[in-house]
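Undergrad: These are the structures, in structure tokens.
Just so it is clear, none of the values below were taken in a lab; they were calculated from the coordinates. Because the structure is predicted, anything quoted here is derived from the model rather than measured. Cβ atoms are built from the backbone, for glycine too; each structure is taken alone.
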Structure 1
Amino acid sequence: MINREAQAEIVTLMQEFPAVGLLGPRQVGKTTLAETIAALFSPEPIYLDLENPSDQAKLSDPEDYFERNKGTLIILDEIQRVPELFQVLRGVIDRRRRQGLKHGQFLILGSASLDLLKQSSETLAGRIAYKELSGFNATEVAPKDSNQQDLLWLRGGFPDSFLAKTDEASLRWRLNFISTYLERDVPQFGGRIPAVTLRRLWTMLAHNQGGQLNMAQLGANLDVTIPTTKRYLELLEDLLLIRAIRPWFGNIGKRLVKAPKIYIRDSGIVHALLNLTTVDDILGHPVVGASWEAFIVENLISCLPIGVTPWFYRTAAGAEIDLVIEKNAKRKYAIEIKRSLAPTVSKGFYLGCEDIGATHQYVVYPGKEKFTIGKNITAMPLLDMMEELRSINK
């Protein structure tokens, strides 16, 4: 199962930029997508896995290797393993530009955002475009099928987890995935971070899915300092495993909350950390509402056009909006998320919409029909809301 939308977007970027960076956590399908894209190119692209010593050895003299394969797309997987390549790529791209070769030269795959971006932003500014790849979303696996949508919610979007034969097999895959990250990837990126401490942090975040960040409380529960807690959270965010959504701010004279909301990005990982095997397990657990909200938020963010930032809104007076999508002053979306077939909105949502001047007001719920709630608020299914956001630039 290939993300055709992401594939089309990457191919377009490759027609405009010398290098394209495809970012996403391990096992999310970057290599599979890259292989599908490679099949569209002639001559046949070269794929180098930089975790493989033999592929690394081919780049012992990278400038010579790239020169000998000029005119061929080169795919560099897990490039953060060889960060010194970024400086070489800059020289190669600039030299080829002078020779008239301007796009479609390198496809770079990476499993960490900040580390990769930090390296490339200093050397490849104006020469590279980025695309972040999430797991499967509802559009890909659940068109008009609520059972598939619930399965995606339960198992999450990692392909091997979602496509597992049974819920038990899916859970085993996710538990192994968590252990692999803790034992292999975290030491690679984060130095000496105790795996047991990071697992505790990850589990605490799962219990408080979508909650506002309280750094002091997290640090106290982990028995570490606030700076150390901050470093652990930044690492999980850099590895594209959690998402911090900042509060919307504007000059509106209100006492706004300042702490971000923290989500574990993949709902299946949340359920694995809490040992929830089936949908019934989730429905009987206190995390059900927060897990559903985070699942919807991640799906909606996955279809936002480039340059559109998600926020949330909350004031000390009780005004609250789950998700704020702001294109400009004329297109400001307020989105409430409900796990109910008969959704209603609170007074806080109305107050929040008034505060921010929302031009579009929606409630996303698990049903199949669109209908109006109160004044100017439309309740709609997830897939319809995703389509609405995709067209935000039109």
Structure 2
Amino acid sequence: MIDSKILDEILPVPELEELRDQRVAELQEQGFAITNFNSGGVFYHLLMIACKMRIELAQLARTIVGGGFVSHANGAWLELKSADYSKRRKAAVKTQGYVTVSRKQPGEAVKIGKGQIVKTIKDINGDELRYFVLETTTLQKDALAVNVVVEAEKEGARYNVPTGQISRSLTHIEGIDEVTNPDGWIIREGADVEEDEGLRERTLRAWSELSTQAIAAKYQNVCEGVPGVLFVTVHDLHPRGQGTIDIVVTGTAGEATEGLLEDVREAAASIAGPYDDILVKSSVTVQQDVAVTVTVPISLYAEGLEGKAASVITELMQIRRGRALNELTHADIIYTLKGRLDEIRNVKVTTPATDLSLDSDKVIIPGEITVTVQKVG
């Protein structure tokens, strides 16, 4: 919203008692017939209602003024203003990918029917993510494994789970021993509805698209408009020689899929200059193990604390806007754990040994999370 000091200058909101006293003084000065302005009188209550309405109208006007500027609008107000710049909020997308179903010994052919549900194990909060098989697939006779295409039950980036997280079938499939999502399992990244800040940034950068020749900001804005793209970094200072431009794409799942890169290439080609040599590539995900020792009072019942702490660390390292994806510091881990779990007295981070700050095209994602609970008197 607009700074309150600016709003106070253009649309001040008076105090209720001050406004009441002003109105009473004005009425007395004009010789108003009613002279009983005491708090117990009927007219006093009518006057207070009118004053309250005056204050609420001023507050509404302040909200309307804020909604009239892209820099300060939120929610539906921001969508209305962004439409003036031909920008729309990116819709949520369902994750699609491959899940491998396998068996230990050869056997007869097995059909995995359309609509079959596979899911993750329940997390510390009892939540599980479900995926539906999109088309009937057959595990051929004597074959040990087959990939099936699945789609998330709902839209959202939370369905872009790491390798090995999808490991259950809702109903038993006769002849199948294991279900898992392999490395590079995602075909299309799931995405949440675009947040206000993302839409605001793209709208404010819309002026860059008026340039006759494509500049870095224009490439960034057009490419970030592709659903599934979290953000884009443009290297336009001839990274591979004269006239070359590298566009590094970070998707909502971190490393961008080939399908997403193709969409970005198409968007970039639509505005490319006649001599621009464009290379669209994905950022690179780097798995990072984290090990911490948390100290709690000796009298505390600490059952399940390891899981809670691991869940907090995993959430901290989730891929999202606002997080420095190529950085991981001890201070962030300690602050987050102590802020979310009140029972923790102290935190010692043993892995990584030091703070991490990788190249700008790297994305740190959680590897193995190890939490040790230590009780002290």
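Undergrad: helix-only ellipticity at 222 nm (-39500 (n - 2.57) for each DSSP H run of 4 or more, over all residues; to 500) was computed and gave -9000; which structure, 1, 2, did it come from?
TA: Source structure: 2.
Undergrad: A follow-up question, please. For FRET efficiency 1/(1 + (r/R0)^6) of positions 123 and 307 (r between Cβ atoms, R0 = 25 Å, to 0.05), which of 1, 2 scores largest?
TA: Top value of FRET efficiency 1/(1 + (r/R0)^6) of positions 123 and 307 (r between Cβ atoms, R0 = 25 Å, to 0.05), among 1, 2, belongs to structure 2.
Undergrad: Something else now. Between 1, 2, which one scores greatest on mean projected area of the Cα convex hull in nm²?
TA: Structure 2 gives the largest value of mean projected area of the Cα convex hull in nm² among 1, 2.
Undergrad: Figure out for me which of the structures 1, 2 the number 0.9 belongs to, where distance in nm of label points 7 Å out along Cα→Cβ at positions 67 and 99 was derived from the coordinates.
TA: Traced to structure 1.
Undergrad: Looking at Kirkwood radius over Cα pairs in Å, for residues 243-338 alone, point out which structure of 1, 2 has the largest value.
TA: Going through 1, 2 one by one, Kirkwood radius over Cα pairs in Å, for residues 243-338 alone is largest in 2.
Undergrad: Please compute mean count of other Cβ atoms within 10 Å over residues 91-98 for structures 1, 2 and give me the label with the greatest value.
TA: Going through 1, 2 one by one, mean count of other Cβ atoms within 10 Å over residues 91-98 peaks for structure 2.
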